[in-house]
Structure 1
Amino acid sequence: MKKIIISLSAVLFLLVGCEDTFLDLQDLDSVTEQVYFDEPQNFEDASNYFYRGLHSPKATKGDGFAEITDYGTELNGYVQDYGQGINTATDEDIYWNNAYDYLREVNLLLDKADAYTANGGNAADISKYVATAYFFRAYHHFRLLKRFGGVPIVIEVTNVDSPILFAPRNSRYEVVAQILADLDLAIAGLPATANGADLGKISSIAATAYKARVLLFEGTWEKYVGTATDGDGTNSGAGSTKPSGYPAVDAMFNSVVQAAKAVMDSGQFEIWNKNADPNMENNSYKWLFSIEGADSNPGGYTKASNKEFIIQTIFDYESTNRIGSQFTQINFGRNAPTQVALDMYSTLDGLPINKSTQFQGYAKQSDQFINRDRRMWGNFGELILANGSRQISAIGSVGLSNLSNWKWTTWNNYRSVREEGYNYPHLRYAEVLLTYAEALYERDGSISDADLNLSINLIRARAGIAPLTNTLVTTNNLNMLDEIRRERTVELYMEDNNHWNDIHRWDTAKTLLNDDLIGYVIEGSEYETNTALFNPAIAIYGYKNDYPSGKGPVKALIIDPVSTRIYSQKNYLWPLPINETVINTNLKQNPGW
């Protein structure tokens, strides 16, 4: 398998600026050759540094919020050119550059580990730090895979005179094989738990959960997208070469089930459901994402009560390692939901709104929140009038559905400075349960009620909706896979870019993103007749007259028309940065770019 470094700039780049101890990460400028790796503490310090590479709201090295939100999807009113399919190749790509910068640091630790043991050092003393490096090598290759497809694999320290500097791309299948191999090494070498002073570090079971994520992503990509985005590797793309022993899709799904079940059986994690406490008003989901001290939620719960976050970045207000105000404000303003997002949430009987007699329609904006999934209220209900509708603002503003996002915002204006200290989850137990259910169905074409009760129904119980059962699906002419995907969409809304990745691995993006973006239902609502709430003059893109709402086809406000959209499978992968293809002519651009 080819081992490649990607660019001169990535080879030479040394990281700058770092902070404090493990909580704030660690007091190193970078992991460089100038650091002496002659005792275990040096390896621990270097491995702590790697956590800066976990993409979180506290952006490091310029990574943007788009990577942890649902920007650009059919759920979000904040229109993006890449969601329209009209973005173009750029000279540089920060996600490309950063990943390869981090990979060099990771490989340096692994190189120094070999030298340490060769000089008589005890391998057991540094084993968990080496395993951490393997995890992060997998992590950064996976981020590259999701964005670009097949990319150059980097598993050694390279420099400007490395002969492999100008080699071609590896195929996505070679990249996946490398990711899985590194995750297996991480799982074997990491401690089983990460608690106390190690909270926030990667454990063996956390790496297992991440392996399940990787396998589900790739298994479904290969099932639904196939080789459509690979290119031939000669004129475009990275080709479709598979390494020896590469798993079949069904084998991937089986491995997903096994990995997810191992996490479930570990007993380390649980769904944070405090709905039995009347003070929580059945809103555990809402407060899960802003737990700090006892004053951060109406039930008085602290971070110690949360056993749901598996991989997380630890923040702390008192230590000044805080989530900045920009994250709170941007999430509140820019993540306004579309009507499609609002209509995804089931009614209390567990049915989609177009199947349920409990759905109250759109006459007033407040009506559609009645008898609905509590996650809908937790995410969007804070500004809903008790019995009425809010004014629709001009198209082009961020509040296009006239609602705001409240996920990641705090209770009762917890801190007026809008700097928070809650932890940020990169992967939580709810995702593992959803992954288990989806992989079971993809593998077997069915899922038992018993397995639904082990997984998805634990999540639905917190949301206050009826269990998902085979009888519910059959009686109401539903599709089980669609309902599993619905559950994933609403539960993981605006987390770690999950929905963007999901609609691409399911091959639904080419349909979902090639349609009018809908702001709000007009027909049959107050907006149809009350010009104080909605002035028809602002409908600069007109209306979709047959929007498939919970009350059948109705007229709805368009906030971005299909005429601006040319989304296709080409857009499933981003273009390689132009500068890299100029420096290394063996790097072939992705198909269509």
Structure 2
Amino acid sequence: MINLHPGIILLVGAFLALILRQQLLRQGIMILAPALALVSLLNIRVGTSFSYNFINDMELIILKVDRLSWLFGLIFCIVALVANIYALHVKRRGENVAGLAYAGCSLGVVFAGDWITMIFFWEVMAVASVLLIWNRKVPEAIKAGFRYILVHFFGGNLLLAGIFLKVSEGQIEITSLTNTNDAAFWLILLGISINAAIPPLHAWLTDAYPEGTVSGSVFLSAFTTKVAVYALIRIFSGTEFLIWAGVIMALYGVVYAVLENDIRRLLAYHIVSQVGYMVAAVGMGTYLALDGAAAHAFSHILYKSLLFMGAGAVIYATGKRKLTDLGGLWHKMPLVVILYMIGAFSISGVPLFNGFISKSMIISAAASNGMLAVEALLYLASIGTFLSIALKLPYFMFFGPDRGIEPKKLPTNMIVAMVMGASLCILYGVMPSLLYQYLPFGSIYQPFTIEHVISTVQLLVATFAAFWIFIPRLGGKHTISIDTDWFYRKPLVYFVNFLIDISYIIRFQSGILGNRLIHFLIPFFTNPLKWLKSTKDEPAWPVYSENKYRFPIGTTILMTIIVCITVYSFIWLT
């Protein structure tokens, strides 16, 4: 088991789930594969690597373990296990396979030591993830999935182009590109930025994640953006403009979340916002900031998957996903309310929950670097997070006016998975050393200072008071918030249709001109001498005939004699 690649274990599990028809056997694989991957990871030591020679002695490193990759591998294995338990009741084989393959490819990227291995798993990860959207099998999901995969293929091609430039220079191993400014730097950064959902390249996330299956959205919330965060830490740490890109993300996602009515789209906007903290930390580039980015990615995967599981449980039980259609569920689904609120308090950075121990690292890193504006704006984003996730969404989903909805019973496996996720959120929040001991850059941080705890509580209480005053205005409305996806939903559609019309006109006119040219040339190819005057007093024939252009025998003899005399005279005279 030692040194066995955890991602390969999950991919083998995906293959077995594909060929097994019995659901009971597939359920066993769904638990066994991530459990074995986790055990394998725990047995892998930092510094372990495995490589093999590819084409022309090109060495591909499919397993390279350091503290950063090990930490991301750990949380990916944990969430793969929790998410698969949550999805045990799902009978669709395609969804079972896609979840395992998606998690396996994410681990493949994390442990890749060279550019070729990275781009291979990166692209397969996109294909596996879109299947979790398409498996919902409704028109909205199919369309969103196509938009999703087109955006990711575009980003993947940008990344591939940058990697091609690096490989052509002989740089096979993944290295930091900070402080470089060549074409490869920008191509790779843009490719990763699309997966990180950095505005305005983020709309694929809020468009597609709400359309995934109930269990598929749990996987989606955990992997793609966090793989991108890992890549940013690995390749672009200290790239300063990422600081403000992250701040914009944090605020952008919060603003749209406050306006949103769809519960899963609201949560999706908060993926953008929370990843913004990590991106900003990557831009800061200090050890504390980078450890904060890694810790917050770890925490985010736990509480965001828990939030999506809670929202998914409500959708599964009620068939409703709009805040305006929900309410009065607190006494009908009390356990779901409690578990959801644990995730909500975690993402809001409430003390004793895991979001508090990681988000505060990033804000403290900004303060220690003298970035007071960044610190203030990240605090502002935290207020919006608490307002929308911990107050607005649960109030209107659980405690609002009773709509007379009778939720159906949830499968036991969904409850078990949520309990596991909630327990981990509390465990790491109460005992941060369990996480801090594995941070890759070894920074020392103490989250539970009196000043920090008191200021956080004061901020949360003030936000709650403001929410209570403005409850009527914060309720969901039957409206659509226009985001940057509008550009490829509307103008881009018209532009594509315009190009189609232009191409049709060109093709149609080319056909007409071509037919005219063909009709003009057919007589020539039928009779190449048609336009020459005939030797007979007859009109030219449409079809070539040698008799029409043959000279009389006497004329031929006369011309031959003249030529011979001319040649002889030329020879004699010279």
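Work out the source of 12 here, i.e. which of 1, 2 gives that when relative contact order in percent (Cα under 8 Å, 6 or more apart) is computed. Structure 2 accounts for this read-out. If helix-only ellipticity at 222 nm (-39500 (n - 2.57) for each DSSP H run of 4 or more, over all residues; to 500) computes to -11000, which of 1, 2 did it come from? Going label by label, the one that fits is 1. Consider the structures 1, 2: one of them gives 40, 28, 24 for semi-axes √(5λ) of the Cα gyration tensor in Å as calculated from the coordinates. Say which. Derived from 1, not from the others.
Bear in mind that the values in this text are calculations on the coordinates, not laboratory data. Since this is a predicted model, take the numbers as computed values, not measurements.
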